[in-house]
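Once you scroll down, you'll see the structures, which are given as structure tokens.
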Structure 1
Amino acid sequence: MTAVMTAVPSEPAKAYEALCERLKEISSLNGISGLLDWDEMVMMPPGAAASRGSQKAVLAGVLYDKETDPQLGALLDSLKAAPPGTLDEVQAAVVRDAAREYVKRTALPKELAQRIAKLKSEAYGAWVKARTESDFSVFAPFLKQWIEISKEKAKLIDPTKPVYDVLLDDYEKGATSARLDEVFTQVREGLVPLIAAIKSRGRRIESGWLNGGEYDTEKQAELCKKKDNVVEGLTGAIHETGHALYEQGRNLEYDGLPVNSALSMGVHESQSLLWERMVGLSRPFAAYLLPMLQERFPESFGSVTAEQLYESENVIQEPSLIRVEADEVTYPLHIILRYELEKGLLEGEVEVEDVPRLWNERMGSYLGATPPNDATGCLQDIHWSMGALGYFPTYTLGAMYATQIYAAAKKEIPDLEDKIRAGEFKPLKSWLNDKIHKLGSLHKSGDELMIAATGAPLEPSVFLDYLRDKYNDLYKL
């Protein structure tokens, strides 16, 4: 059915009201889609798969029509042309982000969207097979297709920008590859010598006592259930709680509008990592947590000190070949390696066939560890099989945002670490609500949010100082 165009209200206030009505409807439909996905993974019996697939296909069609409706575009054009000062800060952000998404939705022809959907399914299957067989050549043809289709998509969306920047914008709004090059170069140059110093120091922190036992899950009910390592399970729960607090802290006055969504994947990750690392893996939190562990698991924690708990939680093992098993010191180099390779692939500086060799060379150079096979090397991540080129940087950007945000919180919240030691977390949560959560996507980029929340754009030196101070102390460097 062809959409019937109606006149756009001449008054900006009425045009904005009409825009918000459409955007809230799209948001509700996306919420329904998310609920269907959740139910499929958690509750739905397998026999309903075909029916659910039909439901999702119909809903996707409805969403596509509404997201690409020319009437939506006309409203956006009208509001973008409004005289300066017509829209307030929030309204301008709504129009800015809605227009950004409208361009992306309407730039891609249906035929390309169908090719992307087909490739996503085929590439995932090839990746699973390649990883099982530890043979990159099985996946290589599909990675080539992703590179070409990603270039095609990026040129349609914005031919004036580098391909990587267009793709990156899907995950880290406002970021550019030039900015990432600047930031990641500083991080890499700071971390490689720190890792070497830790390895050469030879100080061994005993952490084996945390693993190998069985921690009764009933006794963990108030904490987090992980049978063989209660602390690891707990930090995982803290991490996910950080994500949840960000979502719960949104400004409901703008519910359903783009300005009320998370600014980026990196900012979202910062909220989970801040609670997990700055709080959950800190000395004050170890002192708060230990009595609860001793009460529930006296056989494992009865004679442990808070300092021993803190040290064992933050031990640096031999550099892991696997990204998701890496510690906070080595993890950024895993991300930088992936960023350099995928950017090189998109810019034509790296050939797909060279990925395994370059991966292994950089693992050796950055981390001093070389994968023995493709499965533990370049095939370990699912992201490229999904076409998620530009996603990886958000992980380390999140860690960097977290340290800078927490440093600002420490300056503004009196005796913050004493409060954490006493189990008083509300002051930090309230500060984050005001400085990060309620702002949603009001700002154009992570750098702008950092300026608003901390007084400066993202500064790699803050992240590096945090790691140096922490591990110089732990390892007596």
Structure 2
Amino acid sequence: MKESNIPVIIGTGQLVDREADIDQHIEPLDMLARVAHGARKDAELTEQDLQKLDTIALVGILGWHPDNAPNLVAEKIGAHPKHEYVSGTGGQVGVTLLNSMASEIVRGESEFALIAGCNNLKVLLRAIAAKKRLAWTRGGTGTPVLVGGDEPGSSELEGRYGLEQPTDIYPLFENSMRAKLGLNFDQHNQRMGSLFTRFSEVAAGNEYAWFPTQRSAEELTTVTAENRMICFPYPKYLNAVLNTEQAAGLILCSAEKARALGVPEEKWVYWWGGAHSQEKAWWASERPDFTECPSMKDTHVSALTNAGVEVTEIDHFDFYSCFPIAVQMACDVLDLSVDDPRGFTVTGGLPYAGGPASAYTLHSIADMAQKLRDNAGQKGLVTGNGWYLTKHSAVVLSSAAKESAPKDGLLAELPSGKMQTSPVAVNTAAEGGATIESYTVSYDREGKPYRGIVLGSTEAGCRFLANTPDSIDFLEDFVSNEQVGVQGHLNIRAGHTIFEK
């Protein structure tokens, strides 16, 4: 294969601004320029070299929507790219952008690209609360190409019952998985804590982590005033932290371009292949099985197959880790034990390294690139997940060159062909006997339960979505015992379905 068609990552840059506030912070454009120059310096390039970029691709940034963000970045660093891209939102888009830009290099459509993203939610949310307008740069000439869609993650129906945020929805999958594994609450807490204490240990050694603090399994899962319950079974320390000020960027080019720029080969990290897809059952409430992710399996298996490697050959992982269930699902689709000694993060994960909205996987890729540079010939798998185990992406990287051509895309024969994939529509008129398939309970800031959410099947085999009675006594009793498989009765009151025992 010609070096002009071999994609390599040659530089990465990261930034964290923990002290940021409304009146003193780094705006998105400046963040992006800083990580671009950080990646440039990492690749040992000059400012003049960076100005030769032919492609700038940015992750969609919450709260910052100028006319053309890539064009603004180009002006800031003095570049004149032919191609400008902006992604939709979602935790999968960083990996998807890398795969897309790498594929352009394979096809000979690009040779020198910057991929970057940032998150400014800490400052943005504080400004909204204070009713202050942030003077972030606007404008940009032209219109960038949109990579991926920007569809909402939850339906109007789900919103009526309280399924609107990741904190509301991921617990549904977690509780269902606990029941499938046959774990009691104590065993389940130990499993989640043991998994994520290893993540916090990695975060403690990451200079760009939002919370570089190691916590024990017990500390992560014990409910306290500080570690309050958010939505059962996740206390605060098991939730991704989105209110961060972070940025990451990487420079991707052809091996031929890297050689022409004089980038030392020991800095090259090769793109071996990737894939992306989304669940056919888009809405979480319509998933046929809350313990499976068919399209995640399709994506991860396709990426490994495209790279020509088995999962046993992967030396390092960074699984998207917004909540424990996301890691558990990734392990399941690849037949890995959650206790695998290789570990599943190189950053420290979204609850501890930080979950900078759609940009998290760029941090994963940056840290993975450094890990592979430090370990010649090794391979890494980075995955992304958007919305609610809805959109998936994966990429295989290595510090060694690939003998055959790398590629992106799904396999012709997908693993999900043997799984249930079609959506199960919610029957909004369901009444009578019903059985719980999954559930969660939401808590307020004082630690009191205020809303129960239940999904399950009726005696007629229909899917239902309901709330429970909202009394504290009922809800406290509801979370004191396993509810998956419990039978009850559905009543419709003022057009709203209520599950009662």
Structure 3
Amino acid sequence: MNQYKIKKGYDLPIKGQAEKSILGSTEPSRLHVHPTHFAGIKPRMLLKKGDAVKRGTPLFHDKKHPERVFVSPGAGIIEDIVLGERRALDKVTIKLSGDDAEQFRAYKKEEVSGINREDLIDHLLKGGLWPQIRQRPFSRVANPEITPSSIFVNCMDTAPLAADPEFNLQGKTIEFQTGIEALKVLCPTVHVVVAAGNNSSDFLKLDGVQQHSFAGKHPSGLTSTHIQRIDPIVPGKQVWYLNARDVVDIGDYLLVGQYPVERVVALAGPGASKTGYVKTRKGAPLAEIASVAGTQESVRLISGNVLVGFGDKADDGLALYDDLVTVVPEGGHERFLGWLIPGFSRPTFSRSYLAGFLPGRRLSMDTSLNGEERAFVKTGDYEKVMGIDVLPDVLTKAILIEDVERMEKLGILEVDPEDFALCAYICPSKIEFCDIVSRGIEMMEAEMV
């Protein structure tokens, strides 16, 4: 096994890590699918309000690539279709009734390695599993017409309050191994990445894959960090990537022949009355997941982590790529002479408050920005939290002036917006790095079409 140690980074001292116990389960009456969670697609509805659907029925597809369908996570009727800005498809709500499922061909585990590559791709496309395979550059749903240089399977997560893949995927070893066999059909080079110290992990009980371990603070668990050290991106090259739960879903689908929807998600954060894991399903309303343990008054529910998660409304659904619901108190409260307070309980990267000199303490954070956007100045701190060899402030400024050639030279092909989340968190100028990088990726993608 290849071992890597990431020296840069920063772990947010936020309290509310999920206890490794099952708090309960949810039986939602409605599910929500958000096309806006899939970067780079132009969704087009295939059905209309009031139509009946089964689990696995296609709801919409990508206009640019109609073969890439996004399916219903439950059986029932389409209760609502919400349009956002410029009439873009924002949310599809399904009122559940029964559990009828579209049936596809099922395989035995030993048969998977013998499936023809084109047949496997077609099978995953029709079953709605293909969107769980993504590609670099640009972090889009993978292009099935391309053979990637390699496929990365990320079996670790260092994001704030992240779920433990070993815990929420326990008992899924057969499905995981089956999914890996399918990935080996798609590409002969498969890299499996685990956290350092997990030498006995079920994720390592595999043959025919390259195994790696990473140690260090966040972002040592991000896929960009792994790719740059193992199989770096260059112009004209593609790498595909998945999380461990995506591999489990692919294996489950191949073994059963139905679209899998089960999720065990971590419920965490300082706004949760109790933390732990909840058995639920894809698209479940965040409010119903949080209600299993209860929350404080006036909180924000986030699908994912506090750095890059989704969620402005309690009735938003669990995103496809997430296995964490974070509960954070709403901020916006003014502190009288706050700059004079020693700050024993205020998080700080730059040690502006005394809490910065007390390592190991977990603090109750809220949604306050603690300032507004101001002049973009170079501090030298951004590089300290980057897990990849990129100059974050220089690249961001190149994006702001729309210098595409300079963006490419500075590494835009290697990055994902989540790589810059810590830069946004520690930024004294309150610059929204992730939004800027996302626009830069869109510009670069349009330039290369």
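Read the figures in this text as sums done on the coordinates, not as results from a lab. The structure displayed is predicted, hence computed values, not measured ones. Cβ atoms are built from the backbone, for glycine too; each structure is taken alone.
Points worth noting:
- Value 16.5, calculated as mean count of other Cβ atoms within 10 Å over residues 131-138, assigned to which of 1, 2, 3: 1
- A value of -6000 for helix-only ellipticity at 222 nm (-39500 (n - 2.57) for each DSSP H run of 4 or more, over all residues; to 500), calculated from one of 1, 2, 3, originates in structure 3.
- Identity of the structure behind 18.3 (criterion: Kirkwood radius over Cα pairs in Å, for residues 179-410 alone, calculated), options 1, 2, 3: 2
- At a computed 9, 21, 31, 26, 12, 2 (P(r) over Cα pairs in 10 Å bins from 0, in percent, for residues 107-234 alone), which of 1, 2, 3: 2
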